[in-house]
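Some structures to go through are shown next.
What follows draws every value from the coordinates through simple rules; no lab data is involved. Note that the coordinates shown come from a computational prediction; the quantities given were computed from them, not determined experimentally. Cβ atoms are built from the backbone, for glycine too; each structure is taken alone.
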Structure I
Amino acid sequence: MKIALVCANGGHLTEMMELKEVYAGHEHFWVTYQGTDSQALGRTYFYRDHKSLFLKMAVQLLTAWYIVIRERPGLVITTGGAIAVPISIYCRVLGIHVIYMDCGTRVFERSGTGRFMVHLADVFLTQWPGMMQKYGKNARYWGGLF
């Protein structure tokens, strides 16, 4: 099964790297932002980061559609950042399963991306048991990555 690994660079990418045992034995590709930490990932699609939120979302929606149609992943795994939302929307429409793991730094409050992804993801995981109550019945506690 081909897996799309979708995450912002920085801490989200660090968390995705902690999940390597999950995707290492499968064909996979990355969708992230270009940065020093994302240069050696292998097959990667880089989103452009624009200052204008409208332009950023428009470009990400078009790029996400291109990636999904070209790659046809069987599964999306994402550790977040707003980068996860556009591709997850298309994947849900096309019947491609989405697994989202909320950021480990979110101990007491919901993340901005998590507020959307709790409704989009097939499986929504939190790293803190108390966050299941904050997100509602769709959230599952899976344990922390670190």
Structure II
Amino acid sequence: MKAADNTFTVDKAEDSSGFLLWQVTNLWQREIKKALEQYGLTHSQFVLLASVHWLTLHKQEVTQVILSNHTKIDPMTTSTVLRTLQQKGLLQRQEHLTDTRAKTVGLTEEGKKIIKKAVVTVENFDTKFFSVLGKKTNELNKNLLALLNNSR
């Protein structure tokens, strides 16, 4: 039943897509954080390392700007997290050969070793977490992509 002074357009909190997305995202991130603790990585560090690995495997040049665009992590945060990963010895950054404003990014051998294990852990977690959706997982992914593509 609606209160007399209701400012909301929904009758129940679970009718709010944004609120549900926020709740699921928080649950998912909390569990991912636990899964990554064994590697000494934050979720942002994992996403950036995994993206360096992904882009490299797909023969794409990896710069800080490309990583920021690929991950949707803002450029300043990307730079800060990459600096931390460099200090941990998991990646290397160097001046771009032709663009003096850009830095290329690559994994160290230790970075490759850790990210390969961490990707398996995260993919296994994701499979289990999203398994409740069954065959609807592909539909979820399409809907999430529609939201991402609409925000550009």
Out of I, II, which one gives 101 for volume of the Cα convex hull per residue in Å³, for residues 95-134 alone as computed from the coordinates? II
So if we calculate distance in nm of label points 7 Å out along Cα→Cβ at positions 23 and 71 for every structure here (I, II), which label has the highest result? II
Note: mean count of other Cβ atoms within 10 Å over residues 87-94 at 18.5, derived from one of structures I, II, originates from structure I
Where does the value -0.39, -1.26, -1.34 come from, among I, II, when log10 I(q)/I(0) by the Debye sum over Cα atoms at q = 0.09, 0.19, 0.20 Å⁻¹ is the thing being computed? II
Can you say which of I, II returns -20000 when helix-only ellipticity at 222 nm (-39500 (n - 2.57) for each DSSP H run of 4 or more, over all residues; to 500) is computed? II
